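Pasting the structures in now, so scroll down.
Taken together, the values in this text are just the output of simple stated rules run on the coordinates, not laboratory data. Because the structure is a prediction, the values reported are computed rather than measured. Cβ atoms are built from the backbone, for glycine too; each structure is taken alone.
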Structure P
């Protein structure tokens with residue numbers, strides 16, 4: 001039996017959280033929701049998500065800071081990380097990839113494209129077990 005695929009979803013916009021949660025659950029994922037990334041590392045270690053999806057611009061700690069924390073953490077560093085943001089600056093996109101992001105979506109995006117790429121990353125991550 002295949003292991004459960006868990007996605008950690010972090011966004012301070014409740015509408016986006018609900019929209020993405022609905023679509024990810026419909027695809028069979030278990031989704032853990034967070035509205036910010038302060039004090040999140042312990043929760044991520046507990047749930048051991050297959051994939052992390054985070055907004056860049058959050059209250060307090062930013063998504064890019066969370067990415068850098070995860071890439072330094074022995075338990076989480078290989079977890080695929082997807083950034084979703086309104087920020088389409090080439091400099092910031094390049095910075096995110098240089099820091100270890102696996103994919104980057106500029107809002108608004110097509111949900112079908114998003115789900116297809118999430119499925120691909122989750123499948124790759126499941127193969128690392």
Structure Q
């Protein structure tokens with residue numbers, strides 16, 4: 001079975017390295033430190049899922065998720081938010097933007113992998 005592709009957008013290189021170590025054997029990973037580059041990659045590469053940091057310079061994760069949700073070519077890509085700031089208000093805003101999940105940093109690798117697979121399974125069930 002072909003590996004699914006994940007687009008990881010985070011301005012923290014340590015987090016991206018952690019994602020590579022945790023997920024690199026199981027998924028094709030694309031990385032972006034800059035949210036504008038991440039948006040371009042979402043359009044060009046059409047990943048199966050986006051792992052998205054919330055707090056980044058120039059554009060936050062909410063703004064980026066809102067942009068992807070408005071484009072026909074990216075609106076169906078599930079987004080999993082990753083953030084150190086996990087208040088109920090922030091989680092609710094993520095849900096209102098259609099987030100598939102919201103995980104608090106630092107993310108346990110096993111929990112992250114299980115969350116990603118749950119998102120894919122629920123999407124497959126929804127398609128019938």
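Side notes on the structure shown:
- Of the structures P, Q, the one that 0.65 was derived from, the read-out being FRET efficiency 1/(1 + (r/R0)^6) of positions 46 and 110 (r between Cβ atoms, R0 = 30 Å, to 0.05): Q
- Answer label among P, Q for the case where Rg and Dmax of the Cα atoms in Å, calculated from the coordinates, equals 13.3, 39: Q
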